[in-house]
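Structures for review follow.
Values in this text are rule-based calculations from the coordinates and carry no lab data. Just so you know, these numbers come straight off a predicted model, no measurement behind them. Cβ atoms are built from the backbone, for glycine too; each structure is taken alone.
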Structure I
Amino acid sequence: MDTRYSLKRPVQDLFVDQKDVELMHEMTIKVLKETGFAVDHKDALEVFRKAGAQIDGNIVKIDEKLVNQCLETVPRSFKVIGRGSIVGIGPEYEPAIATGYGPPFVLDHRTNEYRKGTLDDTVNLLKLIETSDVITVSNLSVLDAEGLDMSLENTYTPQQMLMLKYTTRPLCMGAIGLLNIKDKNKRLRDALEENTRIIQEFYGIGYDQVVSIQTVNGISPLQINYDAAENIFGAIQANQAIQTAVLSLPNITSPASVMGTAVHDNIITLAEICLMQLIKPGTPVIRCSLTGATDMRFTAMTVGSPEVLLTAMCTLALGRYYGIPTRVCGSETDAYEPDYQAGAEAFQGLLPLYWGNADYEFHPAGILGAFNIISLEKFILDEEIIRYHQRIRNGITFSAEKSFAETMHKIGPRGNFLQMRTPKDYKKEYLLSNLMHKAGSNLKTRDEKGTLRENAIKKIDQRLAEYQVPETTPEQMKFLNQYLPEGHKYNL
């Protein structure tokens with residue numbers, strides 16, 4: 001009888017059992033009902049008020065009945081349409097992988113120097129995304145980069161349009177902020193909706209289609225700030241999916257224990273999800289806690305510590321308990337270069353995605369320096385770690401045929417399996433890396449093969465040289481040229 005083991009027991013079950021999940025949920029409801037959370041947005045307060053929540057100033061308290069009512073309308077899965085592909089997010093799909101965004105600095109792979117990110121860096125990262133065999137969702141890795149005309153009335157849309165020109169993957173959108181819109185009479189939600197309409201018009205599809213995942217960043221401790229609420233209203237106006245993200249600082253903006261922080265982040269996540277479902281039941285949602293640890297010796301956030309993985313275990317367990325698509329941490333690290341520390345922390349950070357059967361991954365490739373630095377080298381190296389995890393997740397196939405007992409009988413003791421033709425099973429079951437060193441340990445081989453970083457740089461240059469801008473009609477080019485930043489418009 002054939003049986004296939006492919007992590008059917010997800011790794012979070014080794015850390016969090018049913019009683020633990022129920023206790024975290026119980027404590028979440030206790031705080032939501034007795035302590036509440038702050039909401040710095042009058043329209044959001046009104047939504048909660050109409051739903052029967054207890055309001056005292058800007059503090060909102062909700063009970064379990066309202067939470068359950070909102071959870072019932074959250075889709076268990078959904079799809080996002082891209083220019084060249086459609087990605088499903090939920091338990092029945094392979095994990096969706098979207099690159100992270102936000103680092104202001106770049107580690108230059110040619111000079112090994114740290115510098116401010118530029119539009120060229122942004123575009124190079126988009127090119128790596130488009131040529132990647134593991135990244136399925138596109139994002140803008142360097143925001144507000146040097147080279148962008150910051151005098152524009154709207155600096156959000158030109159950056160998002162770069163993704164439409166250089167990639168064909170579905171889009172994950174960064175949160176729109178007050179600094180992106182110069183017109184103070186214009187609401188962020190309306191600017192976000194307009195941006196979404198541009199994407200839908202470029203695709204030539206209806207306004208009811210999900211073409212992006214909007215990022216919403218809750219603030220710790222225990223609050224939904226104005227920007228987060230506006231992004232929620234905007235995404236819902238545009239009928240788009242939303243990913244929640246909470247990044248707390250344990251012992252500073254969240255409790256000192258891993259469980260306490262997991263409960264705290266769950267409170268913010270559920271509060272945001274309730275707001276979304278009260279505004280529009282059925283809004284597609286991805287929930288997440290991105291919290292890692294705090295090193296109190298420096299009062300610094302750390303994203304490569306073991307507690308990142310442990311918090312992710314709680315996040316995954318709660319996500320499955322609620323039946324909501326769940327995102328986990330990525331390959332982020334506190335290291336400042338693609339070294340041993342970066343590799344170890346990246347492998348750990350990516351483990352919950354594949355070993356825990358999560359639905360969505362953010363920041364999977366290229367992050368250094370606790371979200372402050374992006375590296376094309378590390379992007380390439382992280383892709384390889386992702387391939388390792390994908391292979392591990394595929395597991396082991398067990399059958400009488402797979403035992404190769406008959407082959408061993410033919411070869412016999414002291415025989416040599418090389419005398420037979422290499423079976424398809426070998427090529428299917430063993431990952432043959434083209435980047436990591438596998439050719440032996442003598443000095444001649446080392447000199448011939450080069451260092452891992454040297455090989456990564458060669459791979460960057462190769463991928464960028466072979467990249468071709470996706471095929472686009474003259475009408476689409478003309479359409480995008482209205483919004484693309486200077487230097488990246490099509491030559492018409």
Structure II
Amino acid sequence: MRVLSVVLSGGSGSRLWPLSRQAFPKPFMKLGGSTLLQKAIERGQACGTGDLMVVTNKDHLFLTKDVLRQMADPPQATILLEPKGRNTAPAIALAALQCTRQFSGDTVMLVLSADHLVPDVEAFVASASQAFRLAAQGNLVVFGVSPTSPDTGFGYIEVEHVSRESQRAIRFVEKPDLQTAQEYLATGRYYWNSGMFCFTADAILAALEKHAPEVVNAARRALDGSKTVDDTVQFDLHAFGLQPDISIDYAVMEHAQNVHVVPAKFGWSDVGSWPAVANAHSSDASGNTMPADVVAIDTTGTHVQVDSHGPKVVATLGIRDLVIVDTPDALLVAHKNNAQQVKQVVDTLKSRGHETVTLPAVVHRPWGTYASLKEEDGYKVKRITVKPGESLSLQYHHQRAEHWVVVKGTAMVQIGDVEHKTLPGEYRYIPLKEKHRLTNIGKDELVLIEVQCGGYLGEDDIVRLADTYGRA
């Protein structure tokens with residue numbers, strides 16, 4: 001039996017702002033030393049899946065490849081690059097169609113979300129093995145989580161009675177209000193819908209043909225118009241955008257008669273809020289989850305997360321049940337009871353055109369990262385890192401000059417038509433409108449401090465003349 005891991009790596013993670021941003025969403029957040037995306041890939045590997053397919057936004061290709069590169073034993077991966085979000089039904093349809101092309105229709109697809117947390121991988125493997133057997137028989141399988149509270153943030157699945165055995169799903173219901181969720185919990189007949197699935201490519205395509213033909217037909221057209229470059233499948237924006245924006249639950253699971261629920265015998269969290277992140281950490285005697293160097297006095301049940309460019313002293317005094325998330329460019333202070341409303345903050349900032357919704361404090365690029373350390377009228381200071389062997393585009397600026405000081409690594413700095421090898425402590429000046437390029441020619445990461453001077457310092461004042469990553 002061939003089993004393929006399909007990891008859906010989309011969404012903006014707006015409920016985990018300010019750490020999660022559109023350009024750096026939740027799957028790339030680290031918990032316990034590795035990203036949620038890496039954890040999802042490793043769960044699939046633990047189940048014996050030798051192949052991997054990741055469905056993600058085209059802007060997150062280099063982030064995804066970085067995660068794979070950093071793994072000790074990365075699987076052979078195919079990456080489907082969405083030019084825009086189109087929900088889970090189109091994503092799964094495209095993955096199933098690609099699976100039949102690349103492998104075979106009887107391949108079992110283990111569909112995982114890139115932003116879930118499952119601490120007990122051994123227990124997950126046991127449940128997945130049960131799902132594989134059911135899927136090989138032509139069933140559509142969903143992992144159901146026994147509810148521990150009347151949570152209004154999850155969809156629910158009704159069965160005859162919650163048990164440790166798999167059984168046929170009676171119906172799927174969307175996120176209920178609190179009273180309805182309490183009623184569901186009291187009956188003992190409902191699971192939380194985990195959003196993790198298992199089926200053969202043929203079985204899910206047949207179900208889509210029957211219940212949502214418009215989804216699978218649009219996916220076929222999008223795939224027919226795609227192009228494959230190395231290990232990535234790239235889609236035409238117009239053809240891709242013609243796919244319906246619909247979840248697999250709405251499109252198929254609510255209508256199909258061959259849906260079976262495998263009970264999750266493992267702990268599970270969709271890490272969908274800051275209290276959920278707090279619950280994923282070990283707490284101290286006062287119920288706090290925070291770095292050891294935080295000065296916490298008369299503080300209980302509070303989560304503190306600090307992401308700073310440098311050392312920062314954080315102290316709390318006389319507070320209860322708060323979430324405090326501090327990043328270099330944004331600070332969130334919220335009561336845990338109101339944590340689901342963080343999305344309202346994001347919506348407000350978005351309406352104001354605030355870039356903290358989109359860009360993180362440390363902006364990741366294919367060649368490395370940059371972070372703004374200081375900005376006032378007329379100047380901006382940045383810290384730039386470049387990976388070994390990588391280079392920024394050959395470019396110039398209309399409205400700013402730049403001063404570069406290498407502090408770590410070995411750079412090749414092109415100014416005009418002349419290249420200058422530049423070592424730590426050495427300085428280069430880039431005049432206004434002069435073409436220039438920065439390349440890391442060393443074996444280690446290159447770190448550079450850049451000072452921009454000019455009347456306008458926006459990121460859009462870049463004219464690219466040549467670029468390794470196709471952005472010129």
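Of the structures labelled I, II, which one yields 34, 22, 19 when semi-axes √(5λ) of the Cα gyration tensor in Å, for residues 22-221 alone is computed from its coordinates?
Of the options listed, only I reproduces it.
On mean count of other Cβ atoms within 10 Å over residues 54-61, which of the structures labelled I, II is highest?
Between I, II, the highest calculated value is found for II.
Out of I, II, which structure matches -13000 when helix-only ellipticity at 222 nm (-39500 (n - 2.57) for each DSSP H run of 4 or more, over all residues; to 500) is calculated?
Source structure for this number: I.
I have 24.4, 76 for Rg and Dmax of the Cα atoms in Å, calculated from one of the structures I, II. Which structure is it?
Going label by label, the one that fits is II.
Once mean count of other Cβ atoms within 10 Å over residues 70-77 is calculated for all of I, II, which comes out largest?
I
Thinking of I, II, which structure, once relative contact order in percent (Cα under 8 Å, 6 or more apart) is computed, gives back 14?
Derived from the structure labelled II.
So mean count of other Cβ atoms within 10 Å over residues 38-45, computed for just one structure, reads 21.8; which one of I, II is that?
II
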